[in-house]
Structure I
Amino acid sequence: MPIPRIIHQLFSLRAMAVVCAIAAALMATPMALAQFDVLYTFGGTPDGASPYGSLVTDAKGNVYGTTSGGGTLGFGSVYSGTLSGKEKTIYTFAGGNDGAYPYGALLRDAKGNLYGTTSAGGGASGCFGSGCGTVFKIDVHGKETVLYRFKGGTDGGLPYSGLTMGMKGYFYGTASVGGNLSCGAPMGCGVVYGINLSGNQVILHTFNGGSDGAYPLYGSLAVDAQFNVYGTTQKGGDGSCNPPNGCGTVFKLSKTNKLSIRWRFKGGKDGSFPAAGVLLFNNKLYGTTPVGGTFDNGTVYDATLGGPLVKDTLWMYGKHKNDGATPLGGVTIDPLGNLYVPTEAGGTLGYGALSRIDTTGKESVVHNFNFSDEGGVPVAQTTYDAVCACLVGTTLEGGTTQNGPGSGTVWKWKR
């Protein structure tokens, strides 16, 4: 399903391809080839297409994810895979009561059950006529149960983010619209919600489109040990930026549901319109903006967790030639403290790159995607897997199957 115009118009998700597959093969370095492996390429039908959410791993070296399209009926799928390259489709969405078009990452419990969201479907006709989305569970036998169907009203609608475990058996998530329907009328500016295994939903915060923010988009929420919740909104905040709508926020929601803003983006060098969530690490929040910075190619930033508001821009893409552009996914940190960011565009070949920022602040591109066999346009946050001591991730497009061009890939990269 195309992203609704109310969200899609905020920024472009595409960069034009600039180099052909032959050039990709000639320019890829031996080091990159030695470190990078494609685990699986999606064919669209029946396995899935366009994996948008980040991967979740288990202790046995398996990975789990969703595809936003494809599957048997074209409404997306849930899959598992191994680090040796095997793939299994666990569930394909039918587009009705069960949901359609999952964009967010999965959450896996200790028993192997998977939990996630779909951005549409659910049986209702609201939210652009495609349904307002669902929260679902898939058990170890592949049986899907819908825990909640969004109505698009005060309860929210179009959840593009995944779930995070919160207090008292509740999962926390965001819905990109709904809530206060007078904000961005008639759709609303989104909510933070909680939901338990019985399907009971509670609204933790309703965004009002002003200084508190509007339109939370991709990326799961971060939750600290005290059950404070952290996330981003793509708009709202400082009304002097992109007046009167603002350029987005980083927010904190206490366990008593009190909202405070850790940062309001100012545009320009500061960055704008954060699409991904934030990573909580060593008392700091890390994230990305897909636009802004000196060269308007996006930024990587950190912000203080508590106390006075302090934000540092760690990197502005475009500072070095071919260093990447448009980071839509969030930040991953390895055990050595290096940051990794996939960029949707840029890099040597124009199809996106995997960027590393080391502990001294030095940025380098560790892999350039070639689209033809490796895939291209990596939009999902990567995942560090302890079993292989490597990063695993996805590309939204590209790759090569036995029957022709692919519809995205699953890959691993090891330093």
Structure II
Amino acid sequence: MARIGPILVTIAASLGLVHGIQLDINDTSSIKSASNSLAFGVMSWYHNNATGTDPTAIGTLPSPYYWWEAGAMWGSMIDYFAYTHDESYVKSTTQALLAQVGPNNDYLPPAYHSSLGNDDQAFWAFACLSAAEYGFPVPAANTSTLWLDLAEAVFNTMWPRWDSATCNGGLRWQIYEDNKGWDYKNSISNGGFFQISARLARYTGNQTYVDWAEKTWDWMHAIGLISPEYMVFDGTDPKINCSQVDHTAWSYNPAVLLHGTASLYNFTNGSQIWADRTTGLLTFIENTFFSPYPNATNVMFEFACEPYDNCNYDQHSFKAYLARWMAKSAILMPSIADSVTKLLKVSAAAAAKSCSGGDNNQTCGQKWYVDGYDGNYGIGQEMSALETVQSLLLLAEPIVPRHQDSVSIGAQPVTKRAPRLRRLGRH
């Protein structure tokens, strides 16, 4: 990609900001304050819990945002609760997560049939997994394993959709054949399944989840979605038996895998193969999605669209998941923490400075390397800034995600759960 652009101001990570969201990246209280402001900005986009809202819309975002991005947003808010202990949004988050489970409690709501991809469903499962791992409150009327049960229910609908009839395996992008995108097998759907499997393996100790994680990684590598150098590409076409790969690189694709490989590294108490895969993915991420210009070193950007001003509504949010999964991975594999912290500190400072638009002078922009607000705003931009800034709290005050019957994982064995695999009928 050409690295020619406007004159940019170097982002000095050690300096506080004089406008936008006020942030000192080396001061925990400042980071919490900035996260609080950014969380408020994210939640200002959510209106679908007002009196009279159609029950099928509770927990979702307004058009043009798809159903999946609401699930991603609630994942952000669960992280916010875990890192700051601010309970302001617990009730709204809980209501939203339970409103969209669908008739079989597996995040397949019929109202969103026309846009339901495997990746869409996965983002709601990610939120539930974080709720389980961080001890997010469970409503009194539910069992203590509520969040785990919902994540497992998603897994139990995903594995039967593994499609060996074409390309020797893999998940299709879309869940239903009548949806646009059925004839595509992509990294975010398969990577989402990989991450869910890896995190469930770590949380439960169930070998079934380990097996599916390994199977998914091996398939993605064999088909070329993951290169030998750990480059991760967008997808492939089952109509031609996945003989060609779309080499577009989106940040959330290697990031979704990174959290899975780090989870398996942690679960295996330091397996070299998962260490190599984690560091390989992180190297690709650093080389591809940071430092768009020489005077914007270590600033995060969306490589495939941001420099060309053609990111869509989905792509505006991808940096949120990149920051989220980089930080979580650093907790699970501490040897990468310094590298992750270096990248996220500079990016957080730049992101906060971009949040200087709108009537409140705190609306966040898309490009973090233009020394301020670029006028491009939306829920994705707000989420990206929030996740990047609040990730500094996790890195400064690490929270090791829980596993079943424990609050952390170490050398001790984990309790094994009997597999609960079942085929669910389509609806």
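Out of I, II, which structure matches 23.2 when mean count of other Cβ atoms within 10 Å over residues 73-80 is calculated? Working shown, then result.
Details: I: 23.2; II: 26.9.
Going through each structure in turn, the value belongs to I.
Out of I, II, which has the highest value for FRET efficiency 1/(1 + (r/R0)^6) of positions 41 and 305 (r between Cβ atoms, R0 = 30 Å, to 0.05)?
Values: I: 0.15; II: 0.85.
Top value of FRET efficiency 1/(1 + (r/R0)^6) of positions 41 and 305 (r between Cβ atoms, R0 = 30 Å, to 0.05), among I, II, belongs to structure II.
Matching task: 13 is the computed value of relative contact order in percent (Cα under 8 Å, 6 or more apart). Pick the structure from I, II. Don't skip to the end; give the middle numbers.
Values: I: 13; II: 19.
Computing relative contact order in percent (Cα under 8 Å, 6 or more apart) on every structure in I, II gives 13 only for I.
The value -1000 for helix-only ellipticity at 222 nm (-39500 (n - 2.57) for each DSSP H run of 4 or more, over all residues; to 500) was derived from one model only; which of I, II is it? The partial results should precede the final answer.
On the way: I: -1000; II: -15000.
Attributed to the structure labelled I.
When you work out Rg/Rh (Cα atoms, Kirkwood Rh), for residues 217-376 alone for each of the structures I, II, which one comes out largest?
Details: I: 0.98; II: 1.01.
Structure II comes out on top.
Where a number appears in this text, it was derived from the coordinates with a stated rule and is not lab data. Not measured: the values here are computed from a predicted model. Cβ atoms are built from the backbone, for glycine too; each structure is taken alone.
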